[in-house]
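See the structures that follow.
Every number here is computed from the coordinates shown, using simple stated rules; none is lab data. This is a predicted model, so every value here is computed, not measured. Cβ atoms are built from the backbone, for glycine too; each structure is taken alone.
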Structure I
Amino acid sequence: MIKHEITELIRQAIRKAQKKGDLSSFTLPEIPLEHPRQAEHGDYATPVCLQLANLARMAPVKIANILIKYLPETDYLGQIEIAHPGYINFALDSAWLAQQVEAILAAAEDYGNIDIGHGRKVQVEYGSANPTGPLHVGSGRNVVLGDSLANVLEAAGYDVQREYYVNDAGSQMRLFNETLYARYAQALGQAAEIPEGGYSGQYMIEWAQEIAEEEGDRYLNMPHAEAVAAIGKVGLAKVLNCIKDDVELLGVHYDHWYSEQSLYDDGYFARIMTLLRQSGHIVEREGAIWFTATELGGDKDEVIIRSDGEPGYFASDIAYHYNKFVERGFDWVIDVWGADHQGHVPRMKAMMRALGLDPERLTLLIYQLVTLKRGGEVVRLSKRTGDMITLREVTEDVGPDAVRFFLLARAADSQMDFDLDLAVEQSAENPVYYVQYGHARIASILRYATERIPDFANGDASLLRHPAELALIRQMLLLPEVVEQAAENLAPHHLTYYAQDLASEFHSFYKECRVVSSDPADAELNKARLKLVSAAKIVLAKTLSLMGMTTPERM
């Protein structure tokens, strides 16, 4: 990556200056390199001379002059300048830039991939909503964020597993089962009341009617507890099929669906209870069994087994993460959780310490809520049912690509407004349309050119000298940096901004540079520009695929 190569050149220059005695001896700090806000200041700039001033006891500008003297020559750097009060600005060489078109074409779909993960085994667990109903838009943000992050981590060289944790144990499932049974009985004309705190959504009525049609009255003829458990299993299967259909509609595919109940059935809960007792991290208090999280950095102790003998929510969390780290051997686990879990972070870190695991191996990525808007007004209820707005309903209204882009377009810790009207607008105001139209326009150009200039692959990229051509190449070369930034900061939203910038540079290039001219004198330039267009298609398609979006050939 060119950014790291320039950083290394600066480091070498500092060491050479120290060796020659032009700079005093000191430990090198981290060398910052950034993109100047104004294009006339070059492609990269470093304020390192400002940082070194105290260490070297020298003015920043003087340090900059010394470093420039010791910078090795390269084929990729053109002009190098000093800017007040001590920045060093670097401009990439125009001839070298043009040749990067060939490098992008050669890399093809692997362009943008980097290797900061070195095959490290990482699990991203996302979605994982309670299987008590269809996914809503908030869960959709979880799914999109997690799936796009998994794509980015794969591109960054990690060995990624995608997992959905099915919360099929505990009190919420019992309420779900009781509600479904009551609705089933009602569907067959029986008097039955929904339990307090049960699920009142229209979908429960519809699923109960389906079960009544499929199974008849056989559950009414069973003992109540047995019937509730049996119909609950049928209901769970319906919920999971619904969730799987919803995420598949968004192009999301999980490697594994992990059952919470299996933690108890397979003995993991019993195992962690033994471990916690042996290590002295649990106590009995108020008739319940507590995990002493405060002794390990947590802000409060947590109930593992309630006074009624039932495991608490945190019991499953401990057993599940024991399974992830100890049994399955993940080097790093990323859990994507909603904002209501923010307070759970300290206890999860305490849990890691109790299991003898490095807390840094567990990352909790917390995302904020989503507000749907239409016509400037907040949308709270479904038009179809007068009930909750499901993820499927929104996806069918605006399309999966728009859902993915808009739900990814803000940092996870930022609240989000999802403008349903903008998401379907076919104009440059809609970022989804704007970006995908760029890809479709490229595909159209290449279809047209293939019929008229079939040998354009033999073009000479060194003919690319126009400022708009070079600006487009510069933008394409940033993709590896964006992948690195998104992977290191767990921030795939950067892809949405990069996609818009890349599309903008392409549209500007297309406006300023005629790609296929009928003038015979432009024959070789036509070929060069078509190679540039082909490279731009690769980079834009890769960006869209990292976001989990489609790459339309026509619009």
Structure II
Amino acid sequence: MLSELYIKNFALIDELYLEPGDGLNVITGETGAGKSIILGALAAAVGEKTDPQVIRKGADKATVEAVFDLSDSPDTREKLAELGMDCEDGILVLTREIHSSGRSTSRINRHTVGANVIKDIAAHLIDFHGQRDHGAVLAKSAHMNIFDNYCGEEVLSLKSEAAALHGELAELEAKYEAIMKEGEQNARLLEMYRFEAEDIKKADLREEEEEELGLERNRLANAEKLYEYAAEIANRLSGEENSAREMLGAASAAAERLVAADPTAEEAANEVRSAEAACEEASVLIRNYLDTVDIDPGRLEEVEARLDTISRMKRKYEKSVAEIIAYGDELEEKIRILSGAEENGTGLLKTINDKTAELKALCARLTELRKANAEKFEKAIEGELRDLAMPSARFEVSIEPTEPKATGADDIEFMISPNAGEDLKPLIKTASGGEISRIMLAIKTVARCSIPTLVFDEIDSGIGGLTAGVFASKISDSVSKAQIICITHLAQVACHAGRHFSVTKFEDEGNTHVHVRVLETDDDKAAELTRMLGSKMSSATAVEHAREMLKNANK
């Protein structure tokens, strides 16, 4: 529920702080005192459109802050958690700043968000009803939800299942339509994919092959020179005369004699021995290399042809060898998918038909339950309207068949005939403001209201006499289901208030101000009720009447 409301520099309000209580909160005052400005500021805080013209003269911005207690609103806390906003203490703070530049800033618990986010969150917390605009009740688009909420958990559960199934069907149908639409195009693509895949497969490319063939081509092209160079090295290392191995062998023998004569020459002798061993190893390696040199013109032609093939594939597909290999794998997958498209389409169509039959069965059950509850709902509304001085009113829940959709296979609209002899008409076309107020209250009384805070802006307009008393009782009874904030001109309503705010307007140094005070004592409340009752009775009689109203309301 709404626990605090802070307003600064909004229209005629320079600064104002309110603490609505649970139950019925009434706001009273003379016409033009600024009562509706308070509700306008609250509406701005919860995301409704507003205009920079609401900024108080001389100020740069207007600020409104609404604090809600979410102790009994687990769904809202879960929604906030999904948005990544901490609300562990169960307190929600909605802030709106309207700047003179036209820019507007919205915050949830100090997190800056779009006004639409605040509006989405607030829709679960607060509902506004005015004398000309009765919020969700009049709109046909809301009638199904109001009625289904009345019908109860089985209907709500079935509707949730239908919505999920309808969403699943929409995805399947979109997929099937895409498959069918692309049928001819797929045939052309399949032919192209198969040609390219076969081309790549015949090329039999390997990622490292081009580099390996390049090295092999270089060796084959220079094979004679390579053999010549290697043979010369082998001859100089281990030829028969004056070879490095022969000379190092002689040096090694001399080194042995030197060490025998002088042991201190051991280190030098070791280096000579190492040089002889290195020469021997180099000789073995170069002769092994000679064995690998292949003077083979036929093989060179094969390598050149293979490299040409690789080069041609790279030019053709404008890709590297690795990319061509990966593209070939992609083509195989595409061929697999497209080849099975027709089969997939057939299977998909069967699934769609099965799901459609399932949705129709769900919708049929929904329709059955709605029709079973309709008469009871209609009788309850008509009973409330009789209490509200509309004894001849007829109310009907129109349930017309439609194609199965997310909400079922029904088109639901509330119809009303306020007076005897009149035809039933859509609720939205009801003309009388007083009748609309009573119809709205009847629906709110009968339907299970899931919104914790209801705001009524002079919905009792056009109501008087005995009807006003019944209307007041209905409003009072509604506080067991929701917190109510109500601007009223009816003393019959105001006397039931748990918290009563009196609004006055005054001038000071050429500026107009709005003042709000909480009426704490019975004397203050009686004085305000006396003002609301008018002065046809003597003052003493009016005050006594007001005190009697308060006493009866508190019984």
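Looking at structures I, II, which one was mean count of other Cβ atoms within 10 Å over residues 501-508 calculated from, given that it came out as 14.9? List each step's numbers first, then the result.
Values: I: 19.5; II: 14.9.
Checking each candidate, the match is II.
If relative contact order in percent (Cα under 8 Å, 6 or more apart) is calculated from each of I, II, which structure is the one that comes out at 21? Don't skip to the answer; put the middle values down first.
Working: I: 16; II: 21.
It must be structure II, since only it matches.
Hey, distance in nm of label points 7 Å out along Cα→Cβ at positions 37 and 421 derived from one of I, II reads 4.7; which structure?
Answer by label: II.
Between I, II, which one scores greatest on FRET efficiency 1/(1 + (r/R0)^6) of positions 101 and 445 (r between Cβ atoms, R0 = 35 Å, to 0.05)? Don't skip to the end; give the middle numbers.
Numbers: I: 1.00; II: 0.20.
Largest one: structure I.
Kindly point out which one of I, II the value -19000 was derived from, the read-out being helix-only ellipticity at 222 nm (-39500 (n - 2.57) for each DSSP H run of 4 or more, over all residues; to 500). It would help to have the intermediate numbers written out before the result.
Working: I: -15500; II: -19000.
Derived from II, not from the others.
Starting from the value 15.0: which structure in I, II was mean count of other Cβ atoms within 10 Å over residues 77-84 calculated from?
Working: I: 15.0; II: 12.2.
The correct label is I.
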